[in-house]
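Once you scroll down, you'll see the structures, which are given as structure tokens.
Just so it is clear, none of the values below were taken in a lab; they were calculated from the coordinates. It should be emphasised that the depicted structure is a prediction, and the values quoted were computed from it without experimental measurement. Cβ atoms are built from the backbone, for glycine too; each structure is taken alone.
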Structure 1
Amino acid sequence: MRHYPVLVVGGGPVGMVAALELAHHDVPCVLVEQDVQPTSHPKMDVTSSRSMELLHRWGLADDIRAVGVGPGHPADVIWSTGLDGEVVTVWRLPSVDEAWRQIRERNDGSQPAQPAQRLSQVVLEPLLRARCDADKLIDTAWGWRCVELTQDDEGVTAHLSRAGTGEQRFIRAEYAVGCDGAASTVRRAVGIGLASGGEVPDLPAAYQVHFKSRDLRSLHRHGPFWHYFAFRYVILAQDEADTWTFHAHATGPDDFDPAPPDPVGLLRSMLGTPVSVDRVLVTSLWRPQFLIADRYRNGRVLLAGDAVHQMFPTGGYGMNTGVADAVDIGWKLAAVVHGYGGPALLDSYEAERRPVGLRNMRTSYRHLGVHLTAGSMLRDGRPLPEIAEYLQAERGENEYAGIELGYRYAGSPVICAEPGPEPDWTPQRYIPTTWPGGRPPSLLLDDADADGAEAIYDRFGPDFTLVDFAGDGRAGPLLEAAGRLGMPVRHTVVRDRRARRLWERDLVLLRPDQHVAWRGSHPPRHPDSVIRRVSGHRGQAEEALPAPSGSGSSRPAAVPPR
């Protein structure tokens, strides 16, 4: 029986991100996936700006952009009565090039460090698989299915079966991460249930046709698009060349059951145009759900991605929420395996990620409500300009920066909370702040107009980072406390007045996932208490608060600044 520190079950994007995050922190794992080949179903079509920030930490962002939609293509969304009808309105959304230009020109902390990237899961999975296969710390097991999983006080045992041969295998690990989708074997094995998370209606199924076509004359009748919403169907442009995904919405429980015998005929009938189709890649019937797990963890087993939250594609939150789940799990398990992470670190996973999953699921439902309301207005015969006005007022589906960038881990046991009211938050935009638990502002340092200006996010280390705007020794007590515990911290001194103003304090301690763990303009009264709290050794005797003004230490930093 092979032994590993961590077993990851499920080799979709979320499972592979979990494995790569563990490897990023020098923790070996085994990655088990029942499918031998990557998916052929286009289950997502955008990697969000926040996901790109997290993946950039491993140097993967450029590789993703190289296989994704080209940087010059905009991401416009067309609302129409159909290709055989007329345009209702258009949501103009920027290309990657335009987003980079906006980041450089604004440089006010409100923008992401990385723009979102359009690409299908069909394209993303092979890239992540290649990265996992090449990593010596990841033992990939493609074509193996986890049929049973048990746990005890010392670890977990997984019973695996090989597809096609029936070969059996057993694996022992200290911890397991279940990323095995909506029908998760791991979730059921540890007795975790799913709930709706709120009042949502029964949603109709949709029939998907993924196809190749170069008939731009037909498909671009109303102009190029990323998404084409025609109320009774949706078309997605996957690569701005010849790959498309068509979704037909069922109007009753028996629609598309059995599946249409002629997918191309259905496509042409609904589009109202004899579009030329080179070939059909895959078809499927799928049924959307809004569900969230009762718990995200049971003992030594943690869950992420669709195993714990399922939502409609509106907003693109599904996989992207899972990516942040996987990063959160990965660095925390690594800290525990390496010995400096305490028990509260794993306790904090559910406390931090379940509220985010619930909020994102409800926001996805809100975006879906815009589609349903606009469709109802159209059926009621409301004038198209009135529907257009409504849609322009409710265009947050792909623009809710507060949802993507502004979530905060309030109430986490491993965040040093501050007294007083929390700063404002809105789903529509990211409000720059280093309030503990949140993602800090991104900006370019020094000469923001110069090519190659350094991003402050590129100063962060692989583990914890202490950003120091003073550089006068005040960081010393925290660095020394981290050294005593064996917690790795990069100390970086930043000499930039605009950054200091946006970051609000002279000292800001960041976690490996870039969230603020503690901040202050002077050393804390009890630096060991701060370090113990953020590493999961939650102390009760001492408060992890900044020292009063004027009590800064002049001791030198224990770790040389960058």
Structure 2
Amino acid sequence: MIAADLILTNARVLTMDRDQPRAEAVALAGARILAVGSAADIAALAGPETRIIDAGGRTVLPGFFEGHVHVGLGGADLTHLHIGHLHGAEAVGAAFRGFAAANPDLPLLMAQEAHYGILDRPATRHDLDAMIADRPIAMMSPDLHTVWANTAALRAAGLLHGAEMPHGHEVVMGEDGLATGELREFEAFGPLIAFAGEGRINLGIATGEEPDPRPTEAERDADKALLLKGMMHCAAHGVTSLVNMDGNRYTLELLAEMRAEGTLPLRVKVPFHFKPHMGLDALDRASAMAAEFDDDWISSGFVKMFMDGVIDSRTAYMLQDYPDQPGHRSEPLFPPARFAEIATEIDRRGLQIAVHAIGDGAVRTVIDGYQAAQAANGPRDSRHRIEHIELIDPADVPRLGTLGITASLQPPHVPGAMDFPLQPTLSRIGAARLADAYQCRSLADAGAPVAFSSDWPVADVSVLRGISAALTREPYDGARNERLSLTEVLHAYTAAGAWAAHRDHVTGTLRLGLAADLVLLGGDIDATDPTGIPDLGVILTICGGRIIHDAGRLD
């Protein structure tokens, strides 16, 4: 008989395994689950060297599967100023000046979580100049799609006089012929990020290309430090696996180096990022990444794309005019016929597709493309995904279930549910369309596989806060209650996330032979009011049989 290395007993074990949904104890041997069952049965697997942890009636779950995150950007975000709790130029300026005094050597003072109404009017470089004029400063919107910079920052990044940008990315220009300070989408503010020294870690999402020239050892170490910082932050919230929704081959190489050095704490999946300027031959790089990186810890095998922007900046592509800007619907980043061609080729190669689509026009374009791919290549277990789906036309809701498209949703994004305010988003959508916004229950009832995530650093990576947000969100006027049950929400953050990433053969449930990936919460989640779930906290996070986070709260 194999003796367990570690046993968690006297627990409320929620396995996410339909054949054995609940248990009292779990035994781990090496990097795998040895057994799941009653406390008495698992106790028989203890040997003289077995560590036994009494969970004291607390909940044990599969390690959370963070299905949409930007871990390198998140690692950098942890070093920035955070102003989401502030409002008005005076408060923001004071925060910037304090941050500047504490960081005299930073090339760029970057603030995160600057909501679109933070200054009660569209921010300009002059507003930021009034806060600090002699050092480059900038602030990033919570959705990571808009940056506002002062004159010094624009000048340092070479953007003050404008710059030619790809479709969908814009350096907004003023009547004086100079940049206003507003930079829309990733390539527009990419030069600013590069000036700050964080350009390499942003390349996957900004351009989809590789760093050139090849980074030095010191630069690679700096980038690995950001990845590690981000991953350890995720681990503290019970995450054991994540899909890094940006990246490139360089990201995979860094992760492989970390594994060789013994510093990789989590399982990570990284896409090839396909941009509108690329030809179909660029997918050879995606296929090569998929072939070379495909094990239990580091994998690729999918292509990420953006179909539109975000609602608050009116860059989300809509089927109808924005109610607060008649005549404007935005545009898809890929024309429908072009996207169908690309999706068909990606699918033909046996790769998965994940597309950011927020407006109902973008969502329909993606569904149509997936349908075209299936018609051309035949049905298969593709598990193609749509990320976000913040607005969807009623006619398109049943199509996700029919076509087997995963709805990759973020409970923290729902305005009013967690940190995002109701405005200006709901006004951009309009009262007549609120029933079609931020659907979850409706998509699930229509047969769509639903997976949950945070999109950190767009939103707080705390899974417990996300669970609470999913359970407590209020319906909008005239809209259906879109909540799922606690069991469904937990499934969406564990087993469904693993399934949606083609990792369900590795992790996501607690059953014999799967990876020893677990999270021990600070109480019994079944017995906790939904509003109190964030207060439970994460006591232990275990990945591959190793404790990667210990809050020091065990008796």
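Things to note:
- Entry that produces 52, 48, 36 once Cα extents along the principal axes in Å, for residues 90-345 alone is calculated, selected from 1, 2: 2
- At a computed -0.50, -1.47 (log10 I(q)/I(0) by the Debye sum over Cα atoms at q = 0.12, 0.23 Å⁻¹, for residues 58-177 alone), which of 1, 2: 2
- Origin of the value -0.45, -0.92, -0.99, where log10 I(q)/I(0) by the Debye sum over Cα atoms at q = 0.10, 0.17, 0.18 Å⁻¹, for residues 322-441 alone was derived from one of 1, 2: 1
- FRET efficiency 1/(1 + (r/R0)^6) of positions 2 and 258 (r between Cβ atoms, R0 = 30 Å, to 0.05) from the coordinates reads 0.10; which among 1, 2: 1
- Distance in nm of label points 7 Å out along Cα→Cβ at positions 122 and 146 from the coordinates reads 0.9; which among 1, 2: 2
- Identity of the structure behind 41, 30, 20 (criterion: semi-axes √(5λ) of the Cα gyration tensor in Å, calculated), options 1, 2: 1
- For distance in nm of label points 7 Å out along Cα→Cβ at positions 50 and 282 computed as 5.3, the structure of 1, 2 it came from: 2
- Given -0.34, -1.31 for log10 I(q)/I(0) by the Debye sum over Cα atoms at q = 0.10, 0.22 Å⁻¹, for residues 418-521 alone, calculated: source structure among 1, 2: 2
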